[in-house]
Structure formats: C-alpha cells, structure tokens
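The next part holds the structures, each set out as structure tokens.
Throughout, read-outs are computed from the coordinates displayed, never taken from laboratory work. Everything numeric in this text was worked out from a predicted model, so none of it was measured. Cβ atoms are built from the backbone, for glycine too; each structure is taken alone.
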Structure P
Amino acid sequence: MNAASDSSPDLPTVRAALTIACRAPSVHNTQPWRWVFDGTWLFLYSDSTRRLAEADPQGRQLTISCGAALDHARQAFVSMGWFSYVTRQPDRRRPELLAVFEFRPWDGPLNRTAARVRAIPRRHSDRLPMSPPEDWPDLLGTVRELARPHHVTIDEIAAGDRHRLAEVARHAAALRRSDCAYQDELHWWSGFSGSADGIPTTALISATEARRTKIGRAFPLAPYSNRRPDLDDDARLIVLSTVGDSPGQWLHTGEALSDVLLECTARGLTTGELTDVTELASTRSVLAELISRPGVPQIVLRVGVAPADEQEPDPTPRRPLSEVFVFRLADPARIS
C-alpha cells in the first residue's frame, strides 16, 4: 500500500522525521504530543492526559512543548527534502488539533537548518553552573531574528536585574514548597531511571551544585555530586515573551524556543529552561517588569558554555514512536 502521495513524503521518511521531532524539549519531559499521518497530511495533536494539572492547569506549557516539537519536525522534514506548509489551530471546535502539515518537495538551500538538525541529538537541559558564551551580541541578535517570525520577543535580563530574577525564582519555590499536590506531581515526573519519560536522576543536580547555580528551578535534588566545582555560574539569561497569552501565542513560543535552543546548541553552547518563574501570576508580573517592552513572559532560558573536556550526558529518554504516532489512511480529521 502506498503510504504517501506524489507530493508527500513516504512513511519511512515521516517516521524518521518524527523520531527527530520527538527529541524536542517538553515540560518535565512529559512529551505531550500525538501525530497522525494519512498519506498526504500530517496532524499534530496535544495529549491532554499528559498535562500537569498542578503546574500547568491551562495547558500553556503543554502547548509550548508541542510548538517545539512542531518546529523540530518542520526543520527535520526540510533536511530530508520536504518543505512544510503548516496550518496552525485549523479548527476551533477541536483545540487539541494544533497543526496540519502539507508538503511539497524541497531542493533549495538548507542554510542553517542542517546545522540545527544535527544539533537536535546533542541538545539537553543543563542545570549546572555555566561559563558565559562568547560572541554574545551576535548570538543575541540572531536568536531575536529567529523569534521574530513567530511574534515572540527576546530580552536579556540585565546584569543589574539578575538578583531580582533570583528572588523571583526563590519566591516561586517558596510558594510551591508547601503545596503538597504540586510537590507530588513534581516528584512523580522527576528522579526515575529506566523510564521513557520524565526527568531522570542523571539530569538533576545535587544540593551542592544547586548552591553554586545562581538561578535555577527547584527540582528534587540528586544524590551528592560536585560537578564543575571551580566554575562560577555566569550563564546569560533571556526571556521569551509574547504580546498576549493565547494558545496560538503559546504554540508560537514553542516554535521560537526550538529555533533558539538549536541555534545555541549548533554553536556549541548549553541551555536550560526555567519554567517555574512563569507558572504563577505573581512571579510572572515581576518578570514582566524586567523586559524592555510590555509583554507576557512565557519562558526564561539560561545560555552558557560547559567545560570543553566534559563528557556529553546520555540523551534524555523518549517514548517509543509507536506511542505517539499513528499512520491511518483517510483520517476523518483530514482538512481539504
């Protein structure tokens, strides 16, 4: 049976591209996406069963996560010779249907896409102290241009304001510390080994390491370790913001986040997302005061450099493609 039309990738290509796409970052590594391919169209759905009820009741971070997977997929397909026309949120009656991909062959230049796709397996969330990135003004200008088509603005947290962001992070952690339901959810998704989702113990940091990281999320602590003992944390901090706070803007934030993360990784930098400081309205409002123009902060990102002689960590596990992808001819959701 033919798995694709003449103007669409075949099934092996779709599987290969989605395997790459599913390396996208997601809140607590929940991987809250579902894909359906009908031989012509590719559909991206959110998976509400993986929404964090306590940390993300509106599904904002879930949608950002799916946006990152959308952009990973788009870039993967281009690298394999297929350009994607993406229709976002095509049916208001089905909010879980986030995007539909329509394809045409692509033999144009890849520009930076090839480097970013090669960076996907290397990208990971680094929660340890970092050195400052070189050529920072050039990188900051580049990521701002990458975010612009998604109507996402990027601001750097100025050196004089970093103490305020640190206070916001500590305040967020303090507010959540006595929230039993939140803590149960956080521990449910953190600190396991051998699981296909969640944050493995190897990706967490110890209390000693956390004290040397100026600004970080309060995850459950790993057993004692003291990596990068002589490194002062001097990561740069940027905020991705949107004009409003709608699901469409969340989706675009995830796409911009994907571009930014992959550009940083392609340049040999490490990154780490801070999502807790944008979970609560009170901390979000303080963060909004630190950006250059009126907007809604969606996510904070640490950007820096890990020691050159340090071994790259093992990839964070991912669910089998069979759990998140279905090939089904004549999908009733098909849009004509």
Structure Q
Amino acid sequence: MRGRAVRLLARRLAHAVNEPEVLVIGAGPAGLTAATYLARFRRRTLVIDAGQPRACWIPLSHNTPGFPAGVSGPDILARMREQAEEYGARITPGRATSLAKDGQGFVAEVEGQTLRARAVLLATGVVDHHPDLPGVERAVQRALVRICPICDGYEATGKVVAVIGHSDKGAREAAFMRTYSDRVTLIHIGSPDALTRRDELDRLGVELIFAPLEAVRLEQDRVTALTWKGPGGSARTQAFDLVYSALGTSPNAELAQSLGARLSDDGRLVVDLHQATSVPGLYAAGDVVRGLNQIAVATAEAAVAATDIHNRLRRIDGLTVAD
C-alpha cells in the first residue's frame, strides 16, 4: 500500500512539475505568498507542501492586517492557497529530503522524485518546543497554551498569566507580558542556575516560582500548577487563565545547511535585503529567517524574495536594460 501511494505521488509530482523555474519549499504564509507573486510574474512555480505549517495552529489571529474581527490560521492558509492556484502556481504534498546545486540551478529530491529548478525559496519555518504535557496540542488550538505574545498578548489583557521557561528567555517573555497584565508569573522548570535575571523580575512585579513540568496541569478552561516559591520552599496550587510557552523553537534549515548557507547563532538563515541567502539562487522567507516570527513579516519577506528571484532570472536571461 505504501509503495502504491509513493508511485501515485511521484506521478502527481511529475504532472505538476512541468519543469518548474522556481521551487518553493514550504506552504505556510511565506511560501504561498511567494507562489502568488511568482505565478503573477508568469514563472512556472511548484510549491512543496509538507503539511501542518505553524500557522495552522492559530485559533484566531487579531493582528493579521485586513481582518478586524480576526481570522483563523487554517482560513488564512486556505485563502492564500486559493489565490496562488488562481494564477497557476502548483501546490503538491511531499517532503524535500535533499537539495543540491545543479549548475546555476538546483536539484531536489521529493518523495523519491528528482526535481530541478532555476531558483529555490525556502519557507520551511520553525518547530515550536511545546511543553511536554498531556493534551498540549488541543490546548494550543483552544488558546489555553499560547506561543506568541507579540501575536496575541493583547488578548491576555488583565488576565492571570503564566510563562513556562527554562532559561532567561522565559524571564524576557514574562517581562514582555507585563505590558498587558499585572498578574504575571514565571514558572521556571529548568535549573535555578539557568535563570540570571531574578532581580529584574522582582523589580517588574513578575512572580517567580520553581516547579517541574510534571506539576503543571491543563484543565478545561485554565492551567493549574503545584508550585514552589523557591528552591526548598513550601508548595501551593495556583491557577492561571492561560500559559505562554517560552521554550524556544528549532529552525527547519537542514536543506540550506547542506548547501553551506550562512546561519545565525540560533540556527536560522541569514539573508540580505532581498532575502537571498549566501548561496546564489537560494532564497528564504518567514520564520526560518532570523527576525520577528509574524505572518505579516513572512508575507512581506516572501514578496521581496519573489520579486528578486524574478529579476535575477531576467538578468540571467538577458531581459533587462543596463543601469
């Protein structure tokens, strides 16, 4: 059964490809925006969709431009996919397992199929480190557990907020949440030595408690934690309206890394002002690029990248006028 499915997917890829000029790897907001731009530039564009982009976790976004009543992540993705396909971009399921240079272009392996393209845009995003708690995925979808205070901190205004962290990143996020609430608690689940900003938390009015992750419970409409005031302190149970995870992310940058692309200290891709990586013809946009993890930013980066890809190919083909 597995072999038959692979053969069917390979045939679908072969049909969809028709020698794409540009290969977009990733079908989140960045990849789909780039696909729309490239298709409208009349570039043969193929998008490889590995499924479940980070945006699909968004229950309701209130800071996406143009949607004052809010819009869900799945709805954003569906609209973007429809728009890209309207102009002729091809979107097919699959996972790119390798990427290599091929002359001036690239060759990729996708589900056993070899694909060639003149340029590649990586929109592969990051993977969130969700707290390892029973029911955490459902809790994220219900906005009980949240991962982006920039996206939805406003909706936490006046609420009892917890931040789960294991390093100074948790302290920074808890401090940020003081923008919205004066009842913010940092639940530090790491080593006490990993937290070096305790005095600053006290100054900002952020309560600091120490607890193992196993002491946190996700209930129907709240988070509870059996917590300790400090190492060796007395135990108590606290309840919170919601909890932010400040456990970090891992970038999906392996394909670029295999080509020797330059990475930042956190493993994300370094790009220039046109979203070009250090590998000629390889571009990146969205969360896999260092910077602000926001849909609006990802779509802007994708528009810049797609435009530069088009103009670069025009220059290669001798279709530009010299400055």
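To test your reading of the models, identify which of P, Q gives 41, 20, 19 for semi-axes √(5λ) of the Cα gyration tensor in Å when calculated. Spell out each step's value before the answer.
Values: P: 32, 21, 20; Q: 41, 20, 19.
Computed on structure Q.
Quick check on the output: 25 is relative contact order in percent (Cα under 8 Å, 6 or more apart), derived from one of P, Q. Which one produced it? Write down the numbers at each step before the final one.
Values: P: 25; Q: 19.
Only structure P yields this read-out.
Starting from the value 1.01: which structure in P, Q was Rg/Rh (Cα atoms, Kirkwood Rh), for residues 62-157 alone calculated from?
Attributed to the structure labelled P.
Where does the value 5.0 come from, among P, Q, when distance in nm of label points 7 Å out along Cα→Cβ at positions 78 and 198 is the thing being computed? Show your work: numbers first, answer last.
Working: P: 3.7; Q: 5.0.
Derived from the structure labelled Q.
Taking mean count of other Cβ atoms within 10 Å over residues 214-221 as the quantity of interest, name the structure among P, Q where it is greatest.
Values: P: 18.4; Q: 13.8.
Largest calculated value belongs to P.
If you work out mean count of other Cβ atoms within 10 Å over residues 86-93 for P, Q, which one comes out largest?
Details: P: 12.5; Q: 17.2.
Result for mean count of other Cβ atoms within 10 Å over residues 86-93 over P, Q: largest is Q.
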